[in-house]
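Undergrad: Below are structures written as structure tokens.
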Structure I
Amino acid sequence: MSSGLDPVVARVTERIARRSADRRAAYLERIRDAVRAGPARTALGCANLAHGFAACAPAEKLRLRDEVTPNIAIVSAYNDMLSAHQPLQDYPAILKKAIGEAGGTAQFAGGVPAMCDGITQGRAGMELSLFSRDVVAMATAVALSHDMFDGALLLGVCDKIVPGLVIGALSFGHLPVILVSAGPMPSGLPNARKAKVRKLFAEGKVGRAELLEAEAASYHSPGTCTFYGTANSNQLLMEVMGLHLPGASFVPPGTALREALTAEAGRRVLELTALGGDHTPIGELLDERAFVNGVVALLATGGSTNHTLHLVAMAAAAGIELTWDDFDELSTVTPLLTRLYPNGTADVNHFHAAGGTAFLIGELLDAGLLHPDARVVGGKTLADYRVVPELGPDGLTWRPGPTESGDLHVLRPVADPFDAHGGLRTVTGNLGRAVVKISAVAPEHRVVEAPARVFGSQQELHAAFEAGELDRDVVVVVRFQGPRANGMPELHKLTPPLTVLQDRGHRVALVTDGRMSGASGTVPAAIHLSPEAAADGPLARVRDGDVIRLDADAGELRVLVPEEEFAAREPAAPPPAEQYGTGRELFAAFRRAVGPAERGAGVFAS
């Protein structure tokens, strides 16, 4: 561990390592036992191997017969409905060509589902969203299960897809893995204008046609949506955690540089195999240092709250126990260095132009907030990631990254941050534990004490808002939205009406066992409340009119009801919920098996 580390970063990392020692050791023993002296496929019987290369070209069959050629699995989340994944259509051909020219072989091992929370917001399909992460993990494991592969390239971008790919790959932790991104679409309608139209629509001042026009001008071409939600948080975290090539996260699709980075990922993964000169299994790379680096990067950029679930679940897959307390303590020493929508008006293209990941990583390394010795796929250690890729006469190279921000309204140095502390807080009290994203919440709005109004769905809240019943100081409670109740959907439709109420001068907060993701904005929201109402959580005992205190600065969440009275209350019954249609019936086993939000809300034993 580096001696130049911030003491809190060092202490948290050491605590995670101690807490995880037995599980991590057992995991490492398993994956080290799986490493073979030669290609994995050489252990297959002749009939097995013949099935494995039956569809290959003659030259590929010759290579796959020998005992020195590495074979790489390509696993992709491609579909042509989702803008972020549409560019992945051409990647397998690019990768196979680069790998073949470098002396290896590659096979498209399998596809994984990719769903979009932006499409399913407020719809029944959103109840499948979080569980899709674990489906992606299982699909990745199925794709890699043929023992034909010495490494893997994982193609995916968005919300649950990247964490699912990583969890699945960690079950084959003896293989080296590189995540291959697609990049963001060009900037569209400015985020401030989009947010204004959404609020006007919530107030009934513009109609559906005007709202659709604004949304279509924001999400308008192939590439990742440009706001800093879970998809772009994924990209930044994968780079800081060492699973992307340096500087690859936000290079636009359809450019020569993006194609060169894609091809280089294919060449590089060959070097990382047990047959190459720099063997780097994903299970070894993703250690406690990598996960601490990921948490710090999330905090420093005000990233998606979904990663308080996903990082915990990914860490568990590597035998590491990461907790919300670790996030909370790291937040106390991590400065907020970006202002990106929904925590500002800029998007990831502005961030990239202002210095992007190279500047951010350099600043955090110099401040002792990242582990410089953490392993990476694109070099030896994270200290090698202070660079920017460029394409010149000699092909793809990397040059030193900027040492100054190109736009202080978007990206700042550690010496002059937007806030002295990170963008997330853990709040605790007699209602349980929850996460609050405060990077966009003004200091004067971080403490709210007001009567509760309790709802069982987003639709109920909208009806009350439109009836004028919430035009006052209020703590809105939306419960039975946890993973066991209905799959823990994101509740983006809550943001516009709550923002309107706050803009009218009311003290407003949200408490829910559901998710908000990148939609957590200027209204303080205690989300992912654990235990959830459907698991006998205290939230089921809250009634209309109960005074709730949310203090994001002090880390407090309490209902101000006498303890004996509150404990004696009969918990509210869950509202009638549709568990059929849109595939929901297929996920009943997931709802029964899922763990609490604080443990990653996963269905795998941890």
Structure II
Amino acid sequence: MSLHPTVAAVTARLVERSRPGRDAYLSRVDAAKGDGTQRRHLSCGNLAHGFAACGPEDKAALRDGPAANIAIINSYNDMLSAHQPYERYPELIRHLAREHGATAQVAGGVPAMCDGVTQGQPGMEMSLFSRDLIAMATAVSLSHDMFDGAMYLGICDKIVPGLLIGALSFGQLPAIFIPSGPMPSGISNEEKSKVRQAYAEGKANRAELLEAEARSYHSAGTCTFYGTANSNQMLMEIMGLHLPGSSFVLPDTPLRDALTAEAVKRMLQITVLGSEYTPVGRMIDERSIVNGVIGLHATGGSTNHLLHLVAIARAAGIDLRWDDFDALSGVIPLLARVYPNGYADVNHFHDAGGMTFLIDQLLDAGLLHGDVRTVAGQGMDAYRQVPGIDAHGNLEYRPVSKESGNRGVLRAASEPFRADGGLRMLSGNVGKAVIKISSVPEDRMVIEAPAVVFDHQNDIKAAFERGELNRDFIAVVRFQGPRANGMPELHKLTPTLSVLQDRGHRVALLTDGRMSGASGRVPAAIHVTPEAEAGGPIGKIRDGDMVRLDAHAGTVQVLVADDEWSQRVCATADLAGNQFGMGRELFAIFRNAANTADAGAGVF
């Protein structure tokens, strides 16, 4: 199947627009490529420091041998379920590398925080910036220049984007991302959501809510709803940085270990010392980035990646814009329904055919670049194969089925859930914004209602509890952008707004903050840029102003006469409470230097 003309056109525009930055980036990548092992140019003192703590076998290999040395960048901690399985990975990878005559060292660790733990708390205001901190920590870890490739152990929201940005700063090195997999399914996401809404209405107590949450988040592994963490895994596979079919295999299983073993084997084949040198800086190109955007649309993925993919692309010299997302949204069908876009979780998605089925369908429909470079070495055709364990306990691949295992969760491109993608760009007199529409009911795609303006998410809950929000309205939550307070997720608002929508009120959210991959049925125009703290026109909105959010037309407009609107002065807010406590004072440099949301909301 030939490539869809819109996909081809968007890619061509991206290549042309990016040419100056991409050429400069690739020149740096090529200049950093070495001959032989990277460590060979180190002085004797440098090298001795680098292997001083190793055992005799590794020390001998690093001292005199010509074999590759692999960096392990680890986000392990044992508080967060998604990262706990990584505890045993470094020793496993070291052992596997020795079996192939090579070495591996933990080059460094990066912080891994959980938005699920910090949701609605002060710590959430450091979450987005942790992405850039992780990128810097990755660069520090690799700066010893002892390594011929790097394996990245990361799963969740900001960790994977941060690791990839850091990896691209060492674009001469091959990179393989190794997932640890989702936890087994607990109670259904619908059941959990109902308890959350009941609690918001005062119909369930804290003990009942905690029991529901604990039955949902109950063991090691990634949370099973389709938020940013699992969108990360989808992206790493569809962009060719995971091995085929590895994203959603359960932790601590024979197949998971077999895939990790194969990843080590592949790493040694794609270093400069191997037969298939594949530096990540050249592997990730404009086509790979477009494939990532396509994957987001086809799965109804996290809105956070309208920030992260832009920042990742910038790190590779590629000028990705929200307009590219919007153009692709019109032609990429929605093939998956995973909570919050449906009843299923990622385990149901995987069992129905998962990434292998999805990629196969997109390739057959001409909706994915198949000729990209990947860590599997065979373009995207390798990702049509399903991994398994043979009778001898070895990894084997078999062709994907052309039939979905569950049409309620995953469908063919010929019978999608929607004909278009799950993410849209909005524009109007408040600036630019994005909206996730994959689970928004058709009768809520257009909301016109008076604004109720808030400067803090907690004020909405308080107004709800006072009974002031039993009506149609659009909640305007401003001063939530990167320069104001780090652009926290406002997922805490979901139960309250969902209750009001279920009562029959026409409600929506308009904010310069984030709503993450967990945004669901309530229309939410998020990432508004320019943000209020930068003088953006969202700061001009007043209580009672009529606002029209039209996801069909791609507009969000305050219905105020142009002359009055132009004369209004933007509001200001006292942000002193956001500047200190819970470590936030250390992040002032990030807030002051942050880019706009459409540029990735980062500091690079």
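No value in this document is a laboratory result; all are computed from the given coordinates. This is a predicted model, so every value here is computed, not measured. Cβ atoms are built from the backbone, for glycine too; each structure is taken alone.
Undergrad: Upon calculation of Rg and Dmax of the Cα atoms in Å, for residues 283-338 alone from the atomic coordinates, which of the structures I, II produces 10.9, 33?
TA: Here the read-out was taken from II.
Undergrad: Quick check on the output: 1.2 is distance in nm of label points 7 Å out along Cα→Cβ at positions 291 and 323, derived from one of I, II. Which one produced it?
TA: Of the structures listed, the value fits I.
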